[in-house]
Structure I
């Protein structure tokens, strides 16, 4: 397409003038994208028509569809190429890149979060232990541009809010010395998702087999494996065991926790070999579960504002930043009032065939809960809420209400300062 051929020619010319210096490529790409102003001159569906009408396309650089649904390559130069990505579903994946460049939102909007990672220990080149921390979060709208820096200086997640969203990217081929393209699992782990170890994969698959078929000696098999495993294998084995054994909906409904108890025993077995490193695993697995759980609930609702709210709960780890993005999206509204209103509506929403009372997964959330919920969002302490007479409840019951509200998993980020 002409607009992308022109964009590619500008990038090629300017980068060549600077001898293809890697460090300047992100700024060159971002500036050229801004000047092209593609959102103002191109309907994203014209790209689809072009794909359908063209007998020969440029070499398609991502045949596996790792980015986008689908990714479409529009221009290829010797040292970089231009893709457009169509997205139907958002992902909370936190990652860095092994290439440089820039991207622009062509259609839709996204929550863009940037993170830092303080490395505490390198288990091996494919698995790091440290602390993942939020540096900045922003709501990207149509036309917004961000540079991509290779390596750990640009760790980010990009959650696409609209269905579909479309992104233009001008990107280099793999940057020299960029190292592994780590993904990050909050709050403690960085791992190389492209590392392949057939032996490790088969061990994890056998664990999944034993658990799914409910083999009577499954735990003994897994314990023996944990007794002789390195930490990376232990991480992968326990991750699979957690996914199968923990947060079993039916057991939790009837107050039974046998599967969770089984996982705790596996965790203790791993702790005997790997010590305090093992204590970092459960928070990682719980965070992964929470992300998947909110994503599942979001997929069950259609109301746009509700979906936006749940997307923020998935991607924004603290109340301050969440309120900031709400104010950006709805500048004329009180963001806390919006949260309370949406929560009330979601607490009254039940999806077809669900065992849970509502899409929030909360057994009870009445007007008293909502009143306490709003006061907590406004930063009042339990003691301050107890002093108010508005709730028309005893201090003991108010404390119970506070505990109930703060314990709802989906609200975790709302009560993190």
Structure II
């Protein structure tokens, strides 16, 4: 059986052939082991795989404590220039000599407030831009440098502006997750959502496309030599709702110091009102070859994002999947996208199965009637051994009124989980 499938696989594109075949053989060997020994995580039945008691415990049981991480929160509490933003993702920049060492971190933000706070009050003339970045040396919550672009008059402007052939007047980017691609000369790849406002209301935005922003190694803000690649990774009009990729990235590679690397970049997407999670993957050297991407349909990795199965729901549009010390995976998110609850689901692999929601933190900010919290995610590269650092965003209805009352409102807050 293995030989037959092997020769059938030879027909696939050479660039993905080796990894796909090895992954398939690994799965077949594991299935054979399960059937013979009868002591596996799963047992085979006529209607698919059934989880036993040990598996159920792995998906539901987590011993931990959680507390605020005030030093990380304070890092983003500023009075001049960059005053706040949401959409925070952290991209570890690893030194070329030591693959397991993170020497700096690139933070990317979406909507950002630029201005000055004097005596606790926001000075008139502050500006809103659609994205910005920050650079942190090392992995400690010490002083970072914050960057935004400027026009010819020195006024703040958005750093990444749509410039692909699909871009239209008025389009702008909100930024998704990113990673350093060691297989492509250490270029940084960042998912970006091409947005457009179709009305005057605060919630009139609509996503028009999904782009990959490519930064050259060693380039510095405002990244004038950036490249932008339009992708097909947007779902419109499916049975489970509209969606896109880029909500989170897990680089399961040796160069990214993954504990059990299989060589793939896993990219997560969210679709529909149920906030349904799906996942695609690709070898890092093939990231720009969209026909080589594969999506998990619940049983196999297949072509076509619309074929992707829902692997869990009630997540947020930004999230993270992180390996844990015991071999499980932690999916961290804001429950139902916008709520006062930071949730965690335990998984047996980067693509599931995932267990029920474990409510790890109750955000206090929504006690104010106009405040809301959203888009929690974890940062394993910034976490100490036995810990998982997590952030969530804080925003407000009637934003322009509330930001004047509380100029430090619009910035991430951090907590940390310590594993027992």
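For the reader, a short list of remarks on this structure follows.
- Structure with the greatest value (metric Cα Rg over 2.2 N^0.38 Å, set I, II): I
- Origin of the value -4000, where helix-only ellipticity at 222 nm (-39500 (n - 2.57) for each DSSP H run of 4 or more, over all residues; to 500) was derived from one of I, II: II
- For distance in nm of label points 7 Å out along Cα→Cβ at positions 59 and 275 computed as 2.0, the structure of I, II it came from: II
- Cα Rg over 2.2 N^0.38 Å, for residues 219-354 alone - structure with the largest value, from I, II: I
All of the numbers you see were taken from the coordinates with simple rules; none came from a lab. Bear in mind that the values here come from a model prediction, so they are computed numbers and not experimental data. Cβ atoms are built from the backbone, for glycine too; each structure is taken alone.
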